[in-house]
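All of the numbers you see were taken from the coordinates with simple rules; none came from a lab. As the structure is a computational prediction, the values presented were derived from the model and not from experiment. Cβ atoms are built from the backbone, for glycine too; each structure is taken alone.
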Structure I
Amino acid sequence: MSTTLATPAPRERSSGKAANIALWVLQVAAAAMLGMAGFAKLSGSPDMVGLFDALGAGQWFRYLTGSLEVLGAVLLLVPALAGAGALLLLGVMLGAVATHLFVIGGNPGMALVLLAVVATIAWARRERTLRLLGR
């Protein structure tokens, strides 16, 4: 008679509780910063209206970008969806860096920092994201 041992569910690769806490600190900080930026775009902040006028893409793009930032910020705060939110924000931040470098100029420093943070979150939460996709 053979004995089958139940294997535990796959666990996220992490070096422990401290790493998970640090990751949550990053998620909350990124959610706060990107949520505020998104709300500034959606509320029609004169700076944001002027910035998107300078882009030449139209104000619809301000609404789209603001909505994606707010949605991504909310997803970062939902444990099962944090990785998906980080992937969404990764695309937004790649666009922000490219916009600074090739269209409007200026310092892309903050966009690069946020890009690195959401990339870190996406990588660290990849197991959850893969489970969400059924893989």
Structure II
Amino acid sequence: MNFILDNWYLIFLALASGAMLLVPTLRGAGAGGLSAAQAVQLMNREKAVVIDVCEPGEYAAGHVRGAKNVPLAQLQERLPQVVKNKSVPVILVCAKGARAARAAALARALGYERAQPLAGGLAAWREASLPVEKG
């Protein structure tokens, strides 16, 4: 008991550092998403479907080659029509990644267990020098 009383600051420091290590892990479990390279591998190996959740104007300005446009506001109604097989991987993309993360959570709630957002969105895709279509 004396050890705990004499060294309370060391115990506090150990608990605080453990918490700081745990927080990023917990945050990364729900968010983050796929890197551009991981998305390409999923598209090539498992025929993942790419869904762009941007508005039609943003989609026309540039999108991942082969992506289907389903705006976030219409995702709940239109996703089951666009992707009939719920076991296929679904990659959700937006401009920066925030809307895609919300869309991935919504898609998982609809039963698409393999739905994942593209981390960094279309900006990360372009930064990786991957092909972008317009129109």
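When helix-only ellipticity at 222 nm (-39500 (n - 2.57) for each DSSP H run of 4 or more, over all residues; to 500) is computed for each of I, II, the one that comes out at -16000 is II. As an exercise: mean count of other Cβ atoms within 10 Å over residues 51-58, calculated from one structure in I, II, equals 13.5. Which structure is it? The structure behind it is I.
Match the computed value 17.8 of mean count of other Cβ atoms within 10 Å over residues 75-82 to one of the structures I, II, and report its label.
Working: I: 17.8; II: 14.9.
Among I, II, the structure yielding 17.8 for mean count of other Cβ atoms within 10 Å over residues 75-82 is I.
For the read-out mean projected area of the Cα convex hull in nm², a value of 10.0 was computed from one structure; give its label from I, II. This figure was derived from I.
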